[in-house]
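Q: Structures for review follow.
Every number in this text was worked out from the coordinates using simple rules, so none of it is lab data. Fair warning: this is a prediction, and the values are worked out from it, not measured in the lab. Cβ atoms are built from the backbone, for glycine too; each structure is taken alone.
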Structure 1
Amino acid sequence: MLRRTANLAAVLGFLICVYAFLLGNKFFENKFENDYVAWYFLAKGIFLLTIIYLLGIIADKITEKKE
């Protein structure tokens, strides 16, 4: 249960960061500007996805050992 919640939170956070990346680079205005802050949000989203996913796996393993 905890793993599914963590995966959902990771994907939602990643999608928000990708959306911020696309907005920052003016992708929806049919322009593409290479804005460094937008790239920061994309990198942050990838990091967030990885860390929350791994923490979900670790939390699952810890709760399995306790039971």
Structure 2
Amino acid sequence: MSKAQTVDIPLRVIERLQGVFAELEQALSPYRSDFLARMYRARASDLEGKGRSLAEVKRHFQKSH
């Protein structure tokens, strides 16, 4: 019963969006590799059950301040 819906998008809009994405990627590139590596390590650690709970992290920071 559903009809496929399409929208015509002018080529200039798509080209502009590609330019914006390229600029954003370039702006973030100095930070991306290190940040992503840390996030992947943190996620792997979490999946292995090695991460700390939020309550543990809160206690740690409350003690140090």
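Q: Have a look at 1, 2 and say which one yields 3.8 for distance in nm of label points 7 Å out along Cα→Cβ at positions 26 and 50, as calculated. Please report the intermediate quantities before stating the final value.
A: Values: 1: 3.1; 2: 3.8.
Computed on structure 2.
Q: Once distance in nm of label points 7 Å out along Cα→Cβ at positions 10 and 34 is calculated for every structure in 1, 2, which label goes with the largest value? Please report the intermediate quantities before stating the final value.
A: On the way: 1: 3.1; 2: 4.2.
Answer by largest value of distance in nm of label points 7 Å out along Cα→Cβ at positions 10 and 34: 2.
Q: Assuming 3, 12, 9, 10, 11, 11, 10, 10, 9, 8, 4, 2, 0 is P(r) over Cα pairs in 5 Å bins from 0, in percent as calculated from a single structure, say which of 1, 2 it is. Walk me through the numbers on the way to the answer.
A: On the way: 1: 4, 20, 20, 16, 12, 10, 8, 5, 3, 2, 1; 2: 3, 12, 9, 10, 11, 11, 10, 10, 9, 8, 4, 2, 0.
Going through each structure in turn, the value belongs to 2.
Q: From 1, 2, which structure was helix-only ellipticity at 222 nm (-39500 (n - 2.57) for each DSSP H run of 4 or more, over all residues; to 500) = -26000 calculated on?
A: Numbers: 1: -29000; 2: -26000.
Label of the originating structure: 2.
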